[in-house]
Structure P
Amino acid sequence: MNFLSKSALAAILISASTMATAKERYLVHEDHTWVTFSVNHAGWANARGMFRTVSGEINFDQEDVTQSSVSVILEAASLDTNSKQRDRDMAGADFLNSIEFPQITFDSTRIEKTGERTGIVYGDMSMVGVTREVALDVTWNAEFALPWDPSTIKTGFSATTQIDGTDFGINSLVDFGLGPKINVVIDLEAIRQN
């Protein structure tokens, strides 16, 4: 029976340790994350809004981004369209129905690398009780420690996608002359968890 030498065993353990830490865990920094959208309003202009309450987790493997994963939660009632009355209408049963479905979620299912810092993140988006696959075009912007706090490492991404509200059963969009195509822009910062 062959036994590994101490040096060979040490090399294997070091290699396993390196592989285990290749994927870093990050938490979304809500104060520095913007999930915004625009939707055409009857041809007059693009109505815009954002979700103010965002949370989530990213497991990011910089060596092999295809092994990364993303999970994000938007609180539906945190919708802000610059009109309190419109926000109440949009959170109502005809649109986001935030009482029955308080969260909009996105959970990645696979990632394709398209460039040095770009990729497509595919995932299941659930909204108003309906789940559909959505593809996000993502750019990794930067990662470095905060100048005033070297122990805090932050990474940042930008992403875009387009969804059709009627795919999620929000047919009232058409009745009110909205979309139904919705353009989504995400700018997200996340802090590495040690």
Structure Q
Amino acid sequence: MTKARSKSEEKGIRILDSAVELFTEQGFASTSMDQIAKRAGVSKQTVYSHHGSKEELFVAAVGCKCTFHQMTQEEFEPGPDLRAQLLNIAQNFAALVTSREAIQVARTCTSEAETYPELSRLFFEAGPDRVISRLSRLLAEFDRNGELCIPEPRFAAVQLLKMVEGEQQIRLNLNVEGLMPEAEYRRYVTQCVDAFLRAYAP
């Protein structure tokens, strides 16, 4: 039986959901803790009791989206079926980076990179770098086990993730028409994983 959430946990979820919505809608600089508290239906003091600063809340919000798309540490623990695991990670990553929230937050970080470089650093550490690091450790384990031959795991992790993003994310970032249908994009991601496995076959 699923354990019922406490009132504090429910408030925490509402705060994160509200933060994601507001950061997505109006950017980091234009979003205040007051606005987040109001949308979440809690006091500003409650927001600060969960997250000590707006920067900390931003990091938690980015992490929340990673969790929603199954980019958690558990997903990167070595499993019995290498191809199935990498394919699952790749498909989840594709869904994450092409989501409306991820695109909007990335645009915000890009537009504010000159005036607020700290925001870009926070986003990179909470999102892309965390996924790259987790995948790197998984690939290193596959290399140690002899399932793949990957002398530079982080290099290989970036190769796979950037290949998965492909044209789809470029078009979304630029708001350009001509997106792949979902089924075609999933087929593209599958081909990326298979090409990666061929390239690093032992």
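On Cα Rg over 2.2 N^0.38 Å, which of the structures labelled P, Q is highest? It would help to have the intermediate numbers written out before the result.
Numbers: P: 1.26; Q: 1.12.
Sorting by Cα Rg over 2.2 N^0.38 Å in descending order puts P first.
Name the one structure among P, Q that helix-only ellipticity at 222 nm (-39500 (n - 2.57) for each DSSP H run of 4 or more, over all residues; to 500) of -4000 was derived from. Don't skip to the end; give the middle numbers.
Working: P: -4000; Q: -23500.
Answer by label: P.
Here, each number is a calculation from the coordinates, and none is a lab measurement. Fair warning: this is a prediction, and the values are worked out from it, not measured in the lab.
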